[in-house]
Every structure is written in C-alpha cells, then in structure tokens.
Structure I
C-alpha cells in the first residue's frame, strides 16, 4: 500500500470512528464532515464521549457481570478475595464504573487482567491500581505499555503509560488463578488482534472473555502496528469456537456484550470467507483499490458493516495481511 493510500485509509477510519463514538452522547450520527470538524483526535474524541457515556450492567452467572460503556466490554467477578476486573476501560468513566461496581458488591477492587494493550482496555489501569488492583497481562502488553506506541491506522502516537498502569505480573503461557471460589484460566492466543492478546475463562460459570479477538456483529480492527494479522484473527476465532459449548456465555471485546457459540461461529465464518475473497482477488493481481471496488465483503455488510470499521476499511485491513 502506498503512503498516500495509507493516509487516506487512516483519515477514513478516523472519520468513521469519530462519527460512531458520538452516538451515545448525541443520540444520532454525525456526518463525516461534522465529525472531522469536531474531533481533535480519534483517541481524544473517544475519551471525551466516554466521559458522558452511561455504564450498563449485565448480570451473568456466579457473581460475574459485564460493565458496558467504557471502551471495551469489562467483565467483573465479585467476592471475598476482592473484585476482579477483566480490562480497565477508559479513565473518564471512573466515577460511573465505581458506582456500577459498588452497587453490585462492597468488595474492594483487588485484581485487574488486561486482555491486550489498547487504550480502550487499559486506560483505566492507573486508577484501578490506585484502588488496590494488582495488574496481570501478557508480556507483550506490558512491553507496549512501557514504551511509546504508534498505531498507524489510527494515526496516533501513544506515550508510555504511567508506572502505576504497568502490569506487575506478566504471562507468556497459560496461567490459572483461583479467586472468589472461581477458576480463572488465562490463555495467550499468539498474534491475533495484537501480539499480546489473552482470553480469560471463568471455569465454573462457563463464561469466556475473548478480548478483541471477537467483535460481536461488527467488523473488527486488526492492529498490524503491534503484531496483529487477519490470519491470526482467524486462528483465534477458531480457538474460541473450539473452547466453548452451547451453554457458554461469550463476552466479546466490542459489540453486543452477551454472546454465545452460534454468534462466535458466525464471526469465524465471516472472517474466513472475506479472507478467501480478498486473497483470491490479490492473487489475481488486483490492486488494493481494485479489490475494494470489487466489494469482497458485500455478502456480510448488512450485518457486520454498520459500525466503526466500514466494509471498505475492513477490506483494506484484510488485503494488508492476505
């Protein structure tokens, strides 16, 4: 892809995200020109909107719930060992996250597990650590949080995270934690959405949090800047499908927060089909613009292409890794 095409791709993605993230606060979509005019940066806009977004609680099983509305979907397990958070969301939602969490349980916050390094999942690390949370993450998540990171397709440079936001414990292989009478299994995927993705399963409750390896009902973002790939996303989706049963509750990183095996399988099938379509066009010698024009995602756009990642942008992401 040329530098001009990259720039066009980044700008198109930023405009789409800017429009999408204003929905909750404004009750409707901004036009691209309105979004572009109002956005300082994509990340600033998401943080601004998170400051106003309500937090919705979804109660699941065995003291596990989902807190929706602070960036990625947060899972929380309450109990006498202290609250366990899966992902920390965006700092601007701190007050509402605390209100929601404390309405469910008076237990203090003691543990935080990051599914990957992206700001909409780790921006809350610092304040959660200040509340008493020990942070666990993949070793590559820690690496990315320690250093400045550029996400090319967001056209954004992230500074190093503050010391209190850095995970104190890292993993590179499967790890089991026993907390609140619950077996928590942490499992690295290998490079997928990033190079530091992990899943977290609540064994007794039969619940799986996939992080951003699964976006429910919407096309996913793939962060090639920090090790992600379409091939890795497909492998992660296959691993997720194999790990769950018909009664498993699946928590995606984004999208409708309470999901299941059928929706996870449909997501896997969508990734595989679009990857095959784009790969075939690329092998025919089609340029990225010609591939976009051929609409290889057309059969899936009505269901999957209605939010942040547009069909065109997702085609470009898949083409990059095909």
Structure II
C-alpha cells in the first residue's frame, strides 16, 4: 500500500540520541503490531554525528513489512524546524510526531487508530499525559489542575466545539498544548497552518498555534486516561536568557495574535495576553536589558503596547456586557409592570 492510502504517520524528529531512538523504535515495533496496514513511520535525523543512521537502518530491516522512511538533513536546522519537517512530510490523513525520549504505553497506537477511524471530522486528538521531574523522579503536577493529568477532562466524549475545548486547555496549561507527543493532527490542517504562518518555525510555542488551528477546524478529542509520560526538566529557553526573553515577551503573544486571526475570540486572546503579562518574570526582562538593551527594548516595548491595548479591549468588553445585562434587566422589569 502507498502512503496516501494509510491512516497515520508516526514521525520521530531526532538528533544525536541514538540510544533513545533505539528504545523508542523498540516500543513502536511492539505497539504497531496488527496495524501495519494503517501506519507508516518517518524519522527526521537533524544531521546527527552519532550512530543514529545505524539505528534507523537496523529497524528498517526489522520492520520491513512497514512503510518506513527517513530523512537525513545535511546540517542541523534546529529543533522546531525539524519537528515541522516531520509534519510537512506526512502524506497520510493524520500525523503523530513523537519525542524520541517520551515513555508511551503499548496500547496507545491501538487507541489512536480506533479514534481516528470512529470519530467523524476529527481534527485533533490530545493524549493525556503525566509529568515526572527529570532530576528527582517525583511527579510534576500541572498548574491549576488537581492530580498529575495535564488535561483535566472527566469523560471520553469528543467535542464538536473544538475552539472551546482548546481555549479551556490553553487557559489551564500552555505546557499541555505544546507537548509534542500529546498531539495527533489532521495532516491537511496542520500543513495549511504551517503555510499561512511560515515564521512559526522561529516561535518556541508554535505547537500551540498548530493545535489551535486544527481545533478551530473540526472536532477535538481529549483522552481521560494518560497514555504518555513527559520527563520535565529545565528547558533550553529557560536556561538561555535571550530565549527566555523571547518566550515570555514575544512568542506567547505572537501565538495568541495568530489564534485571534484564525477564528478565536478577541476577548479570549486578549485575556490570555494579560495573563501572560501577570506571569512574566520581571527578572528575565531586567537581566536581558543589561545584556542587550536595544534588543530587549525592541522586544518588550511592542509587548507592553499590546498589553495596554488588550486591557482596553477586555475592559470595553466587560463594560459592554454590564450595559447589556442592565438593559435586559430593565426590559424584564418593564414586562413585569405590564
């Protein structure tokens, strides 16, 4: 069967982690049994200098009953562009890009295939996941959610209002909607999202934009049970001062503006911008200001202008709602007097 007739591409972006990739492909070999006719595998090697290519060839021989493709970049193109290369390369109806180090339960592939087949107009599937601290091994609990499930859902019902469920998930935890392995996208939608925002590859949380775009154009399903464990450590952007500055003062606002441009309510997006302002780390901005004053000002000044505008938008919306409720109350009183 050719790739176009298959249902799901399972893609793995990787770089210099041959042992982890070997373990992940061993998991995939177990999990994919019985679903070979539905799936294909794609590995995007970001110009690794270790024995990653040997691992890929080893598993291509062992999984010769599968459509197993790979691509070796001539140079390291960066983490996000490598992920996007996986998404752009898919020719199946759905694409699931997974981390080479994420622990995924064996039952996951079977579960995904079942949902992809049986939920009409499904545009996005979110796999619930747990978190574990990379250093201590302790469970990591998401903010604003009880327990160690990063999506706080209580049923397995799919949601026809994709935007509403995405807004709920985003407002609860941005970290949930940018965890790569948690998202299964409808391929045509995610590829179109990349076409209309080519600069997304420069944004560290652009996966939230991709999920939001897919959610706005179909049904969303969020699992009640957890299928993946995310190992949580200190991210690159948290360790690098310049990346931390961009993440808080540029990348999150950029994604919210893009979501607004693609059908999300102005009120939701502007409220999230204000929330981001409240949670932004002032020390990051002050430290960046000392190191790169011009760069910091070019980043922070537009952000503060957007925050001010968002505040006016939200206040105006609240005032309009109050006037509307007052008007309705007066109308009800007039009806009673009649």
*Supply the structure label, taken from I, II, corresponding to Cα extents along the principal axes in Å, for residues 67-226 alone with the calculated value 44, 41, 31.*
II
*percent of Cα pairs over 27 Å apart computed as 40: which structure among I, II?*
I
*Can you tell which of I, II yields 13 when relative contact order in percent (Cα under 8 Å, 6 or more apart) is derived from it?*
I
_Of the structures labelled I, II, one was used to calculate helix-only ellipticity at 222 nm (-39500 (n - 2.57) for each DSSP H run of 4 or more, over all residues; to 500), giving -11000. Name it._
I
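Computed from the coordinates by the stated procedures, all read-outs in this text should not be read as laboratory data. All of these numbers come straight from a predicted model, not from anything done at the bench.
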